[in-house]
Every structure is written in C-alpha cells, then in structure tokens.
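Multiple structures are listed underneath, in structure tokens.
Values quoted throughout were computed directly from the atomic coordinates according to the rules given, and no laboratory measurement underlies them. Note that the structure is predicted; figures quoted are calculated from it, not measured. Cβ atoms are built from the backbone, for glycine too; each structure is taken alone.
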Structure P
Amino acid sequence: MELVLATKNKDKIREMRHILRGLPVKLFSVKDYPNMPEVVEDGKTLRENAIKKAATIARFTGKWALADDTGLEVAALDGAPGIYAARFAGPGCQYIDNNNKILRLMAKLSRSKRGAKFKCVIALADPKGKAKTVLGVIKGYIGTEMKGRNGFGYDPVFVVPAYGKTFAQLGAGIKNTISHRAIALEKMKKVIIRKLP
C-alpha cells in the first residue's frame, strides 16, 4: 500500500513515521507532493477536520491518505483550546505563544483544577475519499511552567501523571508509545493491515 501523510506539519510527519514504522506500506509526505493543497480546517470537530484532510489529499494524490487532527481540552477553560489548539494564541502563532497563553490563563489554579486531556483523531481515506476514523485519548494535567526540550506543541506543559513529567521531558521513545497520537495510530495500524492486498 502507498500511503500519504496528509499534513504539512514536519513535527507530526516525524512522529507518525516513527509510530508507523514496521508496517508494510510506502509512506509519502508533503515533500513528495510540493503542490499538495492547503486544507482549510473549518470543521466543528476533530473528526470532521481529520476526514476533510485525509479525503482531500487522497483524491488529490490518487493514493490512500492518513490525516491527524489533535485537540487539547482543559477542564478549567471549559474545554478550550479544543479544536483550536494549534492557533490558540491567534493567527500565525508559534508553539511557545500557545504554551505561554495557557500558562497565563491557569496561573492561579491549584493542581486539582489543572486537569486536561489530549485527543487525537486519525482518518484513513481511500483514493475516492471514503474515510474511516479512530480516536486516541490521554489524560493528564497542565504544569505550572514549561519543562523539557523534546516534542512540540503543548508537550512542555502537558504532564503525564504516571511519570510526573511532561511529554517534552519524556522524549520520543516514551511519548510515541503512550500519547494520544500513538494510541490512535496503533488502532489505525490494525485497520491498515486489514486493507492490505
């Protein structure tokens, strides 16, 4: 099977390649399709956005496509940033801007009120755009400062209770076996294997 990773996010591509290694598929990414269309993520849910990305890229390339949409839900912020996780601090923001904003909004909250969960929806679309989705979730809490040098996005502030460390402190070796994205991709691996010729 030839499979296109339907994202322009280099950090996600690296992580997805790592988790999907060992599958008998040939992976392609944006560097193989420099004219890959920009997909407007205007869905109301992670699932809608993931399906739209996978289906659009599958139809564009004529190959199976795999897309991810991820959200961070913080209980004290009424579920925000949710589907707007990547642009929480505004248009054109960087990872550090989003982290600084979430830390600022939660600065006065106690540990018991800092609960959060990462959700990841992975969509697999066939060349005609018909898609199947899976969900991965991990619960944790938002720390009081950024810690760690690994990962991307909210990894420096999202603490995994079982380890007492942020994803950024744990590093790829552990993160890529326990994260929301890892959980979703492990589910999707089984779907892909069933569809292999």
Structure Q
Amino acid sequence: MHSGSHWEKIYRTKAPDAVSWYRSHLDRSLALIESGSCGRAACIIDIGGGESTLVDDLLARGYQNLTVLDVSQTALDVTKARLGEAGERVRWICSDVTQADLPNHSFDVWHDRAVFHFLITPEQRKAYVQLAARAVKPGGHVIVSTFGPEGPTQCSGLDVARYDAESLHGEFGERFKLIESFKELHQTPFGTTQQFLYCCCRLV
C-alpha cells in the first residue's frame, strides 16, 4: 500500500464526488452484501471505505455491526461528519490494510472496492490475503472489486494491477471458494468509463 500521506493529500484536496471511483450508491456491492450476510446483525467491514456512501446505505438498511477501515483519517472524518449521530454506531479504523490489526474470526462479510488493485507487490497482496483469512469467520464472505482486464493502468497517480476472475481468485487461494464474478462498467464523475471486476468468495 502507498503511504498514508499520499491519500491524505488526495482527500484534503478533492471533494468526495471528485474522485474517479465515486458512486452515489454502490448498488452492486449492496446486493452482494445482502446475499452474503446473515441478517442485519452481521458483522461487516468495508476496506478502504473512506468517503464511500456504502456505510450510509448499510445503516439505512438496518445493519448494526459495521466497521470502516481506511488509510486516510481525513476520509474517515468526512464520513463521520456526514453521518452525524449515526456515525457513532460505526467502528472506525485508520490503518493501512496490509498492516492492520483486526480481531480473528470477527467478520461475516469483508468488502473491498478499489483497494486491492493498489497492492502491486506480492508481499502486500500476501499480507492482505492473510489478514482477510484471519479476520473473516469460517463460512463468511469476501467481496473484492478491482480494475478489470480493460481497466486503467493508473489511478490517482499510482500504478495499479488489473485482474480477470481467474487471476484475482488465484491471489486468494483455495481457502476462498469463488461463488460468482462479474464485470461492471463504472461511469466516473468526469464522464469516462472504467471496467471493474467483482469477485465474491466464501471462506472455507
């Protein structure tokens, strides 16, 4: 993962809806979380949730045990302010996901949209996968969305990795049973299109 200072600069200088990955509602993610969770008491963690509206929509749907992890404290503070009192029901963690300390076997759903593709070294990806395998409950779901094969090669001034379903699932290994995968065309706030890939797995 790149230094927190890089992302602090991004979030301090750009509005939440002025970054390429912004969507007003993450409908695909919400649908996958709904199908993978075990009711509104499910423990859900959003990796790189920063300024995303996913936590807003999960709270509105009645989910009670939410955690948002992001490397940028500025991004977390923006979302806390947006949520107001509702934000007090969320656990906020400022950390690089490759170095985060999360409790073992704690989450029913692990969600990541647009973090994993920034991990460009094998060591970073290994640390990420090991953390997910420890933190997610057996039988829990891991939802990861990255740039697809035809997605951009850079984002926010940083190199990224691109994946198809086979190569992304290959990074996670046999403990992660692939349930479904699909591609999505994301319309950026700037009028361009980016190809994303979603993979949903169950930890066995």
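When distance in nm of label points 7 Å out along Cα→Cβ at positions 50 and 186 is computed across structures P, Q, the figure 1.0 traces back to Q. Quick check: 5.5 is what I get for mean projected area of the Cα convex hull in nm², for residues 82-137 alone, calculated from one of P, Q. Which structure matches? Label of the source structure: P.
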